Structure P
Amino acid sequence: LPSSFYFYTPEKAGMYYSQDRDKTIEYLTKIPLDYETGTKHVYSDIGYMLLGCIVEKLTGKPLDLYTKQELYKPLGLRHTLYNPLQKGFKPKQFAATERMGNTRDGVIHFPNIRTNTLQGEVHDEKAFYSMGGVSGHAGLFSNADDMAILLQVMLNRGSYRSVSLFDQKTADLFTAPSATDPTFAFGWRRNGSKSMEWMFGPYASEKAYGHTGWTGTVTVIDPTYNLGIALLTNKKHSPVADPEENPNVFEGDQFPTGSYGSVITAIYEAME
């Protein structure tokens, strides 16, 4: 599967153009493959979108309702949810994620594009325009307090206090290295080679795993040190560095916090 697909843009999506969730889900299984299965490993939003749809198919429930009932409510999490502005939260309770909607300072255009400052709405275009804000690859909001509990679930290999979400065998399966690339696991990136220092820094153990988010977030979990790190920034809420050359590179990407690894390194150095 390709790493991404522009469902929401008629010019790029062609016959698969969709700003309707049901139609997008129908198209997901029709997206052309990029390379022969099993020959390469690429992070794919499309894969996670399909995974969310599989959960909905198996459980008979929308993904946001299922995750709330089975995961977040049992853990006592009150700020981890999809589409928070539709559920009583206000924009001021969230970090802004881009100054002028999805326009990259006015360079990008497509039907129904948002032009206002994004705050409390999922930034990801596929999730917002094509999946109604609820998708397996993007759309989930949280805060540091809730994140700490979710990190602890993984450090505890599936449980938190009296709540057990999955067993140790499943936790080990989630984090086992892929046969095709040791820097990948199920749903996680792993500190599987020096190529991951940009994210994990030089001091994380070989067992460390985590994930990043495009708008400026990173999670690192290191069982060797019983350590969980959640770095939540909004680096994309800054001017585009060079709109004509590359509209996806923002000035915030060039901040020390924007490179992730420098902050993670400082935390490990502080422990030592």
Structure Q
Amino acid sequence: MTRPPPQPARAVQTVLITGGSRGIGLAMARAFGMAGAKVLLLARSAPALEDAAAALAAEGIPAWWQAADVTDPASVAAAVSAAIGTHGHIDVLVNNAGRGAQHLWLHQPPEQARQEMETNYFGTLNLLRAVLPHMIARGAGVVLNVSSVCGMVATPSMAGYSASKAAVNLLVHSLRGELAGTGVRLCVFVPGHTATDLGHASRFDRVPMNSPAHVARQAVQAARAGRPEWFASKGDHMLWRVARLSPRLGEWLMAGTTRAVMLDLAATGSPASPSSV
């Protein structure tokens, strides 16, 4: 199947970012704000959001915020309604809120596995259900769904997280076909190994770590381009392409980055602490 020609870049006017109080989300808020967008932030913690908004304001970037739990459809619907009621429309949705932990899967508490899926997959689903009808009615919109190369290439020590991100990827690609002709564009955005709480809590040997600022600048470019996939790291893009040609080779390469941590986890017999935004 041939892909449609790339669409011209569009100005981003209003962007709604989940998990926007810290890490990649806060860096994206800064980057979109510097690009001239109105910034709307969602996260679970009101105090953390207030601190984030104050930090952005000190840099000349005003930010609207509202506390919301992405795993609660009613909380999401109320927050999105408030955002649209205050600002009129949403040009870009960034599904960034996430949860993950590095562990041996058999040692992972079942509740932790459920929380990864609830936040990463069902959280994304809840935001899409709340925002897509608005974008379809307007005939325009871009959704960046923050994923991971771990959801594209089998990753030992990240099985639950990988499964949740793979679910997001297939949801987005499926919805793209359903939304053809509506003016709404969906993107799987892959930030790469990034210096956030989750990034520092996860170990991938010989894999360089991106800065949140670099990832955020890439997100702004991705929102303007509206491509089906966008990789902030060239290494991840290359790994994905290799894995598509040879899944076994892709798995071997990914296993090489986690071999040492797998031995450490096997020795301790306990999971790493989960991290979330």
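Where a number appears in this text, it was derived from the coordinates with a stated rule and is not lab data. Computed from a prediction, not measured in an experiment: that's the story for all the values here. Cβ atoms are built from the backbone, for glycine too; each structure is taken alone.
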Margin query: Quick check: -0.97 is what I get for log10 I(q)/I(0) by the Debye sum over Cα atoms at q = 0.14 Å⁻¹, calculated from one of P, Q. Which structure matches?
Written below: Q
Margin query: Tell me which structure, out of P, Q, gives 1.7 once distance in nm of label points 7 Å out along Cα→Cβ at positions 71 and 199 is calculated.
Written below: P
Item checked: Structure from which -6500 was derived, helix-only ellipticity at 222 nm (-39500 (n - 2.57) for each DSSP H run of 4 or more, over all residues; to 500), options P, Q -> P
Check: A value of 15 was computed for relative contact order in percent (Cα under 8 Å, 6 or more apart); which of P, Q is the source structure?
Finding: P
Item checked: Structure with the greatest value (metric distance in nm of label points 7 Å out along Cα→Cβ at positions 39 and 223, set P, Q) -> P
